[in-house]
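Got some structures for you, see below.
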Structure 1
Amino acid sequence: MSMHEGQSLLIEMQVCRSKGFLQYAAPLMRAAFDGRKPEAAWNADNLYRLYTRVKPGFIRVDADEVTYPAHVILRYQLEKAMIEGDLAIPDLPAAWNDGFEKLLGLIPPSDREGCLQDLHWYDGAWGYFPTYTLGAMTAAQLFDAAKRADPAIEPGIAEGDFKPLMSWLKTNVHGKGSLLPAKDLLQEATGKPLDPEIFKAHLKARYLG
């Protein structure tokens, strides 16, 4: 599932939050919304600033790219403790609040913004949460490899031409379907196993550069 999540996050986060994509999308967005805000609000630089704001919040699906892994880490820690019998279900809300404060410096005002916000546990999808961050790491590694393999990818995105990227993905990922396990597919596509340093480098370049 990390490869599955990696495909959506490659487009959603790696591509669509990039400066190049926003250069292409900014005038389209302004036209679509009739320019109801000042023109400066719709330029690519301003949109990029909005897309790359980092602010801890309670809700995982609304989290920015930097703080999102903390949401996943908390869920993994609590899930593991529940499965191993070290955390009783009635104690989950308090454990959640304590862990959330330690990781993100916030205390949820209610369980709705805390341990009950996701459907995964009561839907039976135990063990799924880590795939979101594994997917983000996979996406960063695939996009990094694609850009190194084809220098036309980034200029193409800035002009709304996604063919170079999709061609690389078709050859190295999509065309192989389920023929390989995810770790072998990533190794073959990028030349190395999953490497967290690539994801860290991406975050540093985008948010500290």
Structure 2
Amino acid sequence: METKTANPVMLYTEQTPNPESLKFVTNKMLYKGTADFRTADLAKEWSPLATELFKMPFVNGVYICNNFVTLTKEMNYQWEDVMLNAKEFIKKYVSEGNDIIKEGFAEAMAVIQKENVADQYQGEEAEIVVKIKELIDKYVKPAVEMDGGNIEFKSFNQGKVEVILQGSCSGCPSSTVTLKSGIEGMLKRMVPEVTEVVAEMG
């Protein structure tokens, strides 16, 4: 008779372009989608894993996407001092099959986003916003996800697109270059109404 054994959880770390953020990659799907927690309060509402991670004094942000967690640390800590603890904690947490994100998180965030867009834009401007969001989702997100980060559309006003940088992209020195040369260039080409792209650091 065959006995089924659960695959052991493997975990390794990856550098990100942001020295304050480190990507903890597992061989398990943690959450299909993107979940960005800047505050312990939002984490308490939606993510048991992020809530536990925020209890570590060095944690300043938790970003969960697919099979990885990106932690952003407080400036006055060094990764070599805290990385092992975080790694062991995440591995144990995932191995025990604990809840990562609560049901309904994606829907709740989608509703908030939709309301924001519906409230702010009408007619032709609303169509431009939909196009910008589609381009960001299709072309930009997959690229920045590789680096343990995320980008969200925030607003469009008189040609200016404002985006929110999350995960490792937030506060990352090279994100400005990516933003200006990559994202701004593409959006200007595909959506002539766009004149510039600026970022709000999360």
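Taken together, the values in this text are just the output of simple stated rules run on the coordinates, not laboratory data. Just so we're clear, the structure is a prediction, and the values are computed from it rather than from any experiment. Cβ atoms are built from the backbone, for glycine too; each structure is taken alone.
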To test your reading of the models, identify which of 1, 2 gives 27 for relative contact order in percent (Cα under 8 Å, 6 or more apart) when calculated. 1
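If mean projected area of the Cα convex hull in nm², for residues 74-113 alone comes out at 4.5 when worked out from the coordinates, which of 1, 2 was used?
Only structure 2 yields this read-out.
Distance in nm of label points 7 Å out along Cα→Cβ at positions 18 and 34 computed as 1.1: which structure among 1, 2?
Working: 1: 3.4; 2: 1.1.
It must be structure 2, since only it matches.
If helix-only ellipticity at 222 nm (-39500 (n - 2.57) for each DSSP H run of 4 or more, over all residues; to 500) computes to -10500, which of 1, 2 did it come from?
Answer for the origin of the read-out: 2.
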Can you spot which of 1, 2 the value 8, 33, 32, 18, 6, 1, 0 was calculated from, given it is P(r) over Cα pairs in 10 Å bins from 0, in percent? 2
Highest-scoring label, criterion being mean count of other Cβ atoms within 10 Å over residues 130-137, among 1, 2: 1
Ranked on mean count of other Cβ atoms within 10 Å over residues 82-89, which label among 1, 2 comes first with the largest value? 2
